[in-house]
Structure P
Amino acid sequence: MRLLPKSPWLRWGIGFGLGLLLFVGVSSQFRSEATLPTLDPLPQDPYIRAYFNQNQAATYTDPYRQITRHGDDLEQVIIDAIATAQVSIDIAVHEFSLPGIAHALAERRAAGVEVRVVVENTYSTPMAQRNPGAIAQLDEHYQAKANDLYAFIDTNQDGALGEEELRDRDALTILAQANIPLIDDTADGSKGSGLMHHKFMVVDGRTVVTGSANWTLSCTHGDFANPDSRGNANSLLVIDSQPLAQRFQAEFSDLWGDGPGRKRDSLFGLQKPHRPSALIAIPGSGLAVQFSPVSKTQPWAQSVNGLIAKTLGQATQSVHLALFVFSDQAISQQLVPVANRGVSIQTLIDPSFAYRSYSEGLDMLGVTLPDHTCKRDNSVPWANPITTVGVPVLPPGDKLHHKFAVLDQNTVIVGSQNWSQAANNTNDENLLVIRNPTVAAHFEREFQRLYDGAELGMTPQLQEAIARQAEQCGL
């Protein structure tokens, strides 16, 4: 069971671990936002507009914490799209707690627009119906999320949620009081799919709003109780395309069935039929779309992760990855010949996942770690490891929640899908491949923002993981 990296430069790095830890700890501290210049905005494609909640070319004031900061106001982008609706709004979003969006939907519902919402069952209960005792029994992650939302709704901070507070700030209560129908992934009669992980909206069968951002404080503005947070790094696309909207509408229709309280005819997860990738004609762009999950009985090449791998294999100059999770080894193996023919590969993974035993970031670095039971998984470290893999330096409390790649400054892979087997074979997900240099320029700038100052190669965090597992496993 190999703990140490294969390449000499990585082994050398371990010997200087303490000094490197001190150096990086000082040099890579998160830079104050006040020291960051505001960049000139990039031109937007008229059909595919890209937004980022930590965009250094824009500023806005967080409507809830009243913090003026860099970034696109993703909540307002969604609200603006909602305001254009004349006929229908269909939403499938993993988690929905932003009250500004809920109020905007209530207004359109009152104006006669049909509004329908699908969410993940984990997040489908209004805070008004949640028992504080039950919240206290949640694991640390979910308890922290629930407590932050509770504090956000409790505007007078008296420890109790009054009716006015719930009507004003509990998004699901706002939807219910507006008679907006909502279902979750138990509507098929099951206990829930793997994850209903979509983050999309279709307006009037023409406009698609999609990306990596959940409709929450933590994925847009920042954690309510943490003034240093700027929100998990995320993107949002607003796409004007009736053919693309029809594809997302078909996905929504499978999820919705005949709506709440009727037949159990909703289709989530693997109950949906296999849908191969489809090419969409948009002026000035080449675009492909595909939805997960795909059964393991289907050829992997026909899955969404297969589409990702195929697209990566076409790169000729550069591959830039910004990923929350990267754990599908089959994708990593498709990158090996790309690296071997001299294509520059730079990869950023969220710090909470980058150095877990199953992370493909470790394979790219040529490192193997045993898991918590001291067993070695089926990792395949690269024979010719690269050093340009690591973690970004983020505002306190925030995560790298992106799921995108930029190839040759021309092609973008983006969507709700993490690069994992669970996303590919279990979850309800979507993915777009966009060939458009104007759109790619936005994602390239976001990648470079994150890569600037990132901790790469044998980072202190990775050295600590190696030392910890060596001690735990007696190696």
Structure Q
Amino acid sequence: MDSGIFNIILEYINSIFVVFTSALFAVFTIMTYLSTRNSIHYKRKNSFVDLSKVMASPLAPSITIIAPAYNEELTIVENIRSLMSLQYVNYEVMVVNDGSNDNTLQKMIDAYDLVKIEKEIDPNWQSKPIRGVYKSTQRPFSKLTVIDKENGGKSDALNTGIHLSESKYVGCIDVDCLLMPDALLHVVKSFYQRAEKKVIAVGGVIRVANSCKISGGQLEEIRLPKNWLAKFQLLEYTRSFLLGRMAWGRIDSLLIISGAFGFFDREIALAVGGYDTNTVGEDMEIVFRMRRYMHDRKEGYTVEYIPDPLCWTEVPDSIKILVNQRDRWARGNVETLYKHKDMFFNSKYGRLGLLSYPYWFFYEWMAPILEFTGLFSVILFYYLGILNTEFFIALSVMVYAFTVMFSFYAILWEVYSYNQYRKTKDILTLMLFALIEPFVFHPIVSFSALRGNYKKLFNIKSGWGAINRKGFSKA
């Protein structure tokens, strides 16, 4: 090949990486600005709200909290106790035992004196067979309903709960999550604070509960995780929820609500057919469908996001479990993007089609692939002796510096806004982990995403990637 043409190709490749990197810098800078503005606006607006009036009102709307459970015998009793102690009048806790093969069901029966009751069930409802519906014989647990069904996966369990619920709103959470006592008050407030638009869904920030002290289903002390992998995930969650999703919420373009803490208008959720049981990214996909449903009907609507630390969950503390989890996230991302590919740069869907979808396509899907391609190119160019060392070092240093600055800002904004970790040692520890994250944690996440894409491309069957719970600390 002519050396001139070869040099042109190299310059073209370099230009692609520069443009892509610059675009990411611009996007994340704008997101930082938007999330900051939204956080300040949220705190000012809610400083005048008296949530106790919502709790005491006889007109408070009904909410059903649906919690799928599969082999959760270690923590199920403690988790239900937490859900039963929420500060709200009109709510129901519905635990869907999705064919557990351990003692999950028996643990619930023994702890809450459950007995099987008669319940009318639509025979045409598409879900795995329901084996029984249980209620407690004790009055303090009258809000608790347990559904025992054959295993059909998380989406099938959630759909069963949505179908059997009779409430106006349904909350779909992970059973291992610990909700703060006033969580439902914030949710209801979010559903009713808009006059000009219908709120179809409410999502919230997810906090890391590893190493925190939990007693009687209540969060007693917030602690920094002891496990190194959990520390990295805490840093990642802080960036993602406090900055990323807060920014998308600012421009009403949020396309995902975490499956650990998501509340929906039940009527709209049923209208779109509930969760898709053929994807492992059900929490993202249902938001896509609900938004498209409202867009197609040309009705004013919005999806609200709550930045208050209301939901705490246990994150993976082993590389194997983390890789399986992120592998599943990547496969779910691909499935959802492909299913709704007609939204890509489609002005019919406004900011969703022109901003949100392209972001998920280029950053959430393509970024790991481009990183791998870039790494392979660097190794190849070095081997061929054509690597522009100065350009490579300059670009790498710039990316690293920006990444660390973004993480530092997320940590400091967390301190300023909610200040959950008040020890100076904890803040310095998170900053240290931000410095080494690009070399330790990020490669694991990128590898997981590549593996998920590889499995999806070659149609390799894989499971849901469940986490083996160890339970919350009580000491």
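Work out distance in nm of label points 7 Å out along Cα→Cβ at positions 174 and 310 for each of structures P, Q, then name the structure with the largest result.
P
Here FRET efficiency 1/(1 + (r/R0)^6) of positions 94 and 438 (r between Cβ atoms, R0 = 30 Å, to 0.05) has been calculated and equals 0.10, so which of P, Q was it run on?
Values: P: 0.60; Q: 0.10.
Attributed to the structure labelled Q.
Using mean projected area of the Cα convex hull in nm², single out the structure from P, Q with the greatest value.
Comparing P, Q by mean projected area of the Cα convex hull in nm², the maximum is at Q.
One of P, Q was used to calculate Rg/Rh (Cα atoms, Kirkwood Rh), for residues 150-277 alone, giving 1.02; which?
P
Taking helix-only ellipticity at 222 nm (-39500 (n - 2.57) for each DSSP H run of 4 or more, over all residues; to 500) from the coordinates of each of P, Q, which one would give -9500?
The structure behind it is P.
Where a number appears in this text, it was derived from the coordinates with a stated rule and is not lab data. Bear in mind that the values here come from a model prediction, so they are computed numbers and not experimental data. Cβ atoms are built from the backbone, for glycine too; each structure is taken alone.
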